[in-house]
Structure P
Amino acid sequence: MPPVYQPLPTSLERIVQRFQQIMEPKRRYEYLLYFAKRLPPFPDEQKVAAHRVPSCVSQVYVTASLQQGKASFQGDSDSQLTKGLVGLLVEGLNGLTPAEIMQLKPDFIQQTGLDISLTPSRANGFYNIFQTMQQKALVYHLAATYLQN
């Protein structure tokens, strides 16, 4: 049975399409760094173990909140490329419902072409950041489900 194709949410689809228009790996990195620059400042008091992304070589922090049923993420990293990955995910996932985030598969990174350019540890970091964001969304999803019952 072939896998069911899940269309990407509009925000992620736009990001993927933009990356697909960039042919040179160096320019892809520059675009990734653009996401790092767009991240709002991350408060130092939020840089605590509870917000740290596990199994990342870099120091990566992600927080989540729910506003009117939609997820809102913030993040930071001490590495600019990893911070770019965080920024890409924050932009791509902000405004989605926890259920929408739970349905996503991280393989959209392959559609950007970044997976080819990233070192194995950075690619692994991307998956860890994505999983952490999904886990935070799951907590909100479960809480909402619990409150409805």
Structure Q
Amino acid sequence: MADLLAFLPELQWWHWLIAALVLASLELFLPGAIFVWFAAAAAVLGVVLFFAPDIPWQVQVVAFGLLSFAAIAAWRAYKRRHPETTDQPTLNRRAQQYLGKVLDVVDPIENGYGKAKLGDTVWTVKGPDVPAGTRVRVVGSDNTVLLVEPVA
């Protein structure tokens, strides 16, 4: 710890650029997309110090923290205003893919639960009590349970 404190007063612009490269490299190997914002803050600070090298180390460290926070906050705000769109919104939500499909009940729905066949898969279904052989339509899902109602 004492070595780090002895190093801090010697911080120069190129230290911050090296830190930016190290942080950007960490982004390649660690999940989360967070190190890139710390790397951007370090790079900005390095450029600022190149043109204004007399900034005290205490101000540099505080500026790094503030720039990091600002970069992350700006990214989150951008993502909130521009959500990702996809042509397959239900790709990893298999039960949602079956909304509106008509199934055949293979085990009667009793006390609210039964089994229905969709393609080559038998799903647990929840809905009003109906006998086996009844056709039901998927109207929703609760995790891996399909919510159904009888087809008129």
For which of the structures P, Q does the calculation of FRET efficiency 1/(1 + (r/R0)^6) of positions 49 and 129 (r between Cβ atoms, R0 = 30 Å, to 0.05) return 0.00? Q
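Which structure, out of P, Q, was Rg and Dmax of the Cα atoms in Å derived from, given a value of 15.2, 51?
P
Between P, Q, which one scores greatest on mean count of other Cβ atoms within 10 Å over residues 33-40? It would help to have the intermediate numbers written out before the result.
Values: P: 14.5; Q: 18.2.
Checked P, Q; max of mean count of other Cβ atoms within 10 Å over residues 33-40 sits with Q.
From P, Q, which structure was distance in nm of label points 7 Å out along Cα→Cβ at positions 25 and 113 = 1.2 calculated on? The partial results should precede the final answer.
On the way: P: 1.2; Q: 5.4.
The read-out comes from structure P.
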Comparing structures P, Q by distance in nm of label points 7 Å out along Cα→Cβ at positions 9 and 105, which one has the largest value? Q
When relative contact order in percent (Cα under 8 Å, 6 or more apart) is calculated for each of the structures P, Q, which structure yields the highest value? P
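Can you say which of P, Q returns 2.1 when distance in nm of label points 7 Å out along Cα→Cβ at positions 57 and 73 is computed? Walk me through the intermediate numbers first.
Details: P: 2.1; Q: 2.8.
The read-out was computed on structure P.
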Given -17000 as the derived value for helix-only ellipticity at 222 nm (-39500 (n - 2.57) for each DSSP H run of 4 or more, over all residues; to 500), which of the supplied structures P, Q does it correspond to? P
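Using the calculated result 1.00 for FRET efficiency 1/(1 + (r/R0)^6) of positions 17 and 89 (r between Cβ atoms, R0 = 35 Å, to 0.05), pick out the matching structure from P, Q.
On the way: P: 1.00; Q: 0.30.
Computed on structure P.
From which structure (P, Q) was FRET efficiency 1/(1 + (r/R0)^6) of positions 41 and 97 (r between Cβ atoms, R0 = 35 Å, to 0.05) calculated, if the value obtained is 0.25?
Values: P: 0.85; Q: 0.25.
That value comes from structure Q.
Read-outs: derived from the displayed coordinates by stated rules, not from any lab. Quick caveat: nothing in here was measured; it's all calculated off a predicted structure. Cβ atoms are built from the backbone, for glycine too; each structure is taken alone.
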